[in-house]
Structure 1
């Protein structure tokens, strides 16, 4: 009997010690890979980190972020491969980096934030049912395209010819152009469509705008035009063109007006939430791709003064932010 008691005591002690050892093991810290083109907006990365903090994550304690940034597509591909080899729990891909992440991620979930159409780009089957291992937020809002042109018309009532700068490789660009053409016809304006796929295309595009005497400039938002936003704003100011953009970053760089979503809000309030849900077990296929629902009008009065334009009071009154 004594031997049985001793055996039971020893067994209980062993079980207790094993349980104690398990309890003392540090919990696995999830790792998030963050992949961004070098030309991307770092403010969006900071907004994403703040979003994680809002959700209770503390870097170095209960989450780790492997940040990678690359200039070229080949460099981004190498960095995406590196993140996959690290076996991160989820990859967050900013803009064009989603292409490289998709190629090498395998089964690793990917949350993207992109300006284009993820369906046309081949990232998801549909917005409502992404399928596969990718989901996220698209900043594209086709319903805004016509409204941007209408705002230009309010600032320049006699608008006749509008130069459009756009990247033809951008998923969704053709639909944006079609929507813009429809609105232009209703306003009695003509579009001058100019393709800018790389930095080398801007000089020839600017020359064509000047030669054909456009009266205003409309720029479709994407990584290429965003990277050259200062250059575009300087051209518009020099040519005394009212200019309209899709994101506030262009106006902060010297453009006249923008009407579109607040990208920082989307990275902080939506993309970080999707990462949190995936880390807690939700599959990307079960998370519909989100689109922006709140938009802001930003007006730069400094730019207006440079081009000799007065913003009508009814337009100025609708602005969410005015740069003076």
Structure 2
């Protein structure tokens, strides 16, 4: 029931996942009547579990979940807790999804704080970069960042098949002595962690260049970076449509440039990569973009399926307390 296009595109995404042969069995949680209207005669093989309410955007997520046990994200997450589902996927309020995960599933033993990986399209041979933390933990310390790097490395290996993913620490310069107290302390810990493939410091401009597989920072900075990049890409793409390919001559130029336009769009098509589990949670809880339409939703379900199949939660647990 969450997201800008819910429940229609969420349900259609589930149907798309099923129709292309996705191996996971699907359970749709929310207003049963509204879901049934979208499903129509295509409900074969899909279970529906009714949930009477949702966490509204203006509500405090934890308070809403404590006061009401019939919210769609609460019911869906409880299915995972009770072993009736293996993963929960949501395009809804990220705060509500995280609150439900923490309150109902809890953290992996040995993990102090959860983190959210924002997957970003990049301009290198890499398919995407994991920006971590994208907003789950605002006040992280250096040891939290070390744990985040280990969790993200497990995620990129298990879910995206990256061998020894490289970790870059977002900073104001490449030199090891640059940055504030948090960056200096985190750099020292990361450089000393033999289990990590630590590249060193990277700058904000390096994130979309795909210099490293993981771009590491605290949740406050990561959230600002993610939303700034998203806004910048919207401005660039909108400007290209209006200023270059707008009007009769622009449309003619667009026909000539069509192959390049398609490549450009493909490079920044983040539907397959934008979804990611909350890392450090004792269960698979996948967050996808609030703008998610059907295609992005089917990829989000696929990410959840891979996280379960690859035993991501157990892999993160094994990283919880190695020698720093």
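So here's what we get for this one:
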| item | result |
| --- | --- |
| Parent structure of the calculated result 26, given that relative contact order in percent (Cα under 8 Å, 6 or more apart) is the read-out and 1, 2 the choices | 2 |
| At a computed 1.19 (Rg/Rh (Cα atoms, Kirkwood Rh), for residues 88-159 alone), which of 1, 2 | 1 |
| Per distance in nm of label points 7 Å out along Cα→Cβ at positions 56 and 152, the highest-valued of structures 1, 2 | 1 |
| Identity of the structure behind 5.0 (criterion: distance in nm of label points 7 Å out along Cα→Cβ at positions 200 and 280, calculated), options 1, 2 | 1 |
| Of the structures 1, 2, the one that 5.7 was derived from, the read-out being distance in nm of label points 7 Å out along Cα→Cβ at positions 48 and 192 | 2 |
| Test item: semi-axes √(5λ) of the Cα gyration tensor in Å calculated as 50, 19, 17, pick one of 1, 2 | 1 |
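Just so you know, all these numbers are worked out from the coordinates, no wet-lab data involved. What you see is a predicted model, and the numbers here were worked out from it, not measured in a lab. Cβ atoms are built from the backbone, for glycine too; each structure is taken alone.
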